[in-house]
Structure 1
Amino acid sequence: MYRSGFPKTLRYNSDLLIVLYLLLKLKNVKAVAAQLHLTPPAVSQKLSRLREIFNDPLLVRSKKGMILTTLSEVLLPSLESIVLKIESFYNISEYYNNTIIPLKREYVLSVNADTHFYEDIGFLDACVQESGGDLDVSFSILLRDDNSIHDLLSAKLDFYFGNVNVLEDNLTRIKVSDLEYSFAVGKHHPLAGKKIKLSSIDELNEFKYIALLSLPEKLEEKYNDVFGREPFRPFIKIQSIRTIADFLNRSDYFSFLTVRSINKLGLSRVYVGTESIFLQQYLYWHKNMENDSFHRYLRNSFIETLSKKDV
């Protein structure tokens, strides 16, 4: 049954098999997460993957809670047999309580300065404390987008938060949030809070444009789709988001930033047309890091935390 009755994707993935077994046995995502020391969103993601593999919901909600589908009822006895075989090779209870051990002394993250995730440094400390507290690890945070995919592939980066057009075969990504973008000006700018028709977007040309030095490559494509034109040519590019905000509040320049930055830094929006620009924010990592339990723990924490808010 193990060789012929299960999809090839599962036959060589004991991790996914165990998740499937526990989901069908416990019928509760949170209970499975607790057993495997994962976050509920991480287990939900695996359940979605399993549903795709089997082309079946596997678990369905009823008045009495989650119940097995007909296919799941057939699978469960076979899964129990498989888990016993796996247990003969290694102690499955030890797998459940696997100690989190970093394979590196330093983990490097790359984010765009416009996301503000880099300000949540306390979050990284909390991750270390919750995973044992005595881990010998440190972190570096780079505020850029350029070359991040290349650096992931060459192992110079461990995590990248952004959005790129092409996903390399050796990389994995998962969506963590949606970011809304808007034109931004200082509070006392003549256009602060104003609504401009899309046909009148060139009114902004009366003022100089200041931009972040590094922006997601997907943003220009979205910009063209919504505004029907190339982005404004910046008079100056600056790496620091706070420097841009300070300059906007002291001048009549304008910029193009996330709405979260505009609100957080005390700026004002300029509304152009009726359609907003939203850019999906992904977390990227190299598939070679799958065996690093601390890397896995970190990314599950990122996914759980960042999916609850715009970063």
Structure 2
Amino acid sequence: MRDVIAVFLLVVVSSVGFGPAVRRMLGSERIVVWLGFALHASVPYLTLWIMHTAYGSVADALSYYHFGEGVARFVSLDIKNNAGELLKLIFQQDARIPATVYGVGSPTGTMTGIAALLVLTIGGAWPSTVAVSLFSYSGQVAAYSAMRTHFGRAPIPIAVGMLLVPSVVFWTSSLQKETLAVAGLGWLVFALVSFMQKRVFRGVVIGVMAAGLVALTKPYVLLPAAMAAGVWFYWRQAAGGTGPKIRPMWLVLAFVFTAVAIAALGSAFPQFAFERFADEAAARRHAGGLVGGGSYFEIGSVENTGFWSLMALAPMGLLSALFR
């Protein structure tokens, strides 16, 4: 009964939070947004049921929550002194916690720390999953609300594509790294639009927090995000008007912006530096081959470790990712 009450309160409070963004939309858009909201509030129960039945309670989300409970018990013994260790765990520092925690100093440790925080503040696995699901959806709605003015007169297909793709709804309705990364990515898009609209302070503050969330969960997502931001920057500045379609000054500025962003990411996360791309990609392909899994398949041979060999596989990799 406690979980039911917690879920009810989460849904009510979240619906109030979504209200201001939805009121600025057209009636047909509102239907799409609220349908997505209803799905993200209800699908978490389905994902937990599938994990317990189809997967025999063996799933990353359940592991995060299980080990998070142990961390939460430790923190609750002396919140004043132990809360700092929980923050260290979340922010991938050397946390000293006398409980079983895998991946301290990595995104896996971050997820366990977030699970512990959810246990302390919300409680059960079901309401905790609803909380992260609705938070992830807030990022998706933030991205759509920021971009909708660029869609012309046909926003509904775009709204459906951004908010109601079944696989996205499913995988952002559980306690996963992807769930939080999508939230951060959505708010990062919102921040970028705010910055380009000369709302600099809002853009910088939200952008830093959103990028930080992505960096803690799926840092490699920031690489294509930086490149996409550079392309968008050029498109925004060069499109329209009566001048030439190719504008060298803006092209150079967009290239510099992208190069600086990628260099900064490579400095913060050496494993994603450009000069280590081929080695890191080959290592991850090899690791994926060892782990396997029900949905695992290979594109090309794992022995292809050269940069250009990997680039030759990129189109098929992109196609398979979009198909999945």
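No value in this document is a laboratory result; all are computed from the given coordinates. Values in this document were obtained by computation on a predicted structure and should not be read as measured data. Cβ atoms are built from the backbone, for glycine too; each structure is taken alone.
Any idea which of 1, 2 comes out highest on distance in nm of label points 7 Å out along Cα→Cβ at positions 82 and 122?
1
Which structure, out of 1, 2, was relative contact order in percent (Cα under 8 Å, 6 or more apart) derived from, given a value of 23?
1
Match the computed value 0.45 of FRET efficiency 1/(1 + (r/R0)^6) of positions 130 and 298 (r between Cβ atoms, R0 = 35 Å, to 0.05) to one of the structures 1, 2, and report its label. Don't skip to the answer; put the middle values down first.
Numbers: 1: 1.00; 2: 0.45.
Matching structure: 2.
Of the structures labelled 1, 2, one was used to calculate Kirkwood radius over Cα pairs in Å, for residues 42-137 alone, giving 13.5. Name it.
Value 13.5 for Kirkwood radius over Cα pairs in Å, for residues 42-137 alone corresponds to 2 out of 1, 2.
helix-only ellipticity at 222 nm (-39500 (n - 2.57) for each DSSP H run of 4 or more, over all residues; to 500) was computed and gave -11500; which structure, 1, 2, did it come from?
The read-out was computed on structure 1.
Tell me which of 1, 2 gives 23.6, 73 when you compute Rg and Dmax of the Cα atoms in Å.
Attributed to the structure labelled 1.
Can you rank 1, 2 by FRET efficiency 1/(1 + (r/R0)^6) of positions 34 and 146 (r between Cβ atoms, R0 = 35 Å, to 0.05) and just name the one with the largest value?
Answer by largest value of FRET efficiency 1/(1 + (r/R0)^6) of positions 34 and 146 (r between Cβ atoms, R0 = 35 Å, to 0.05): 2.
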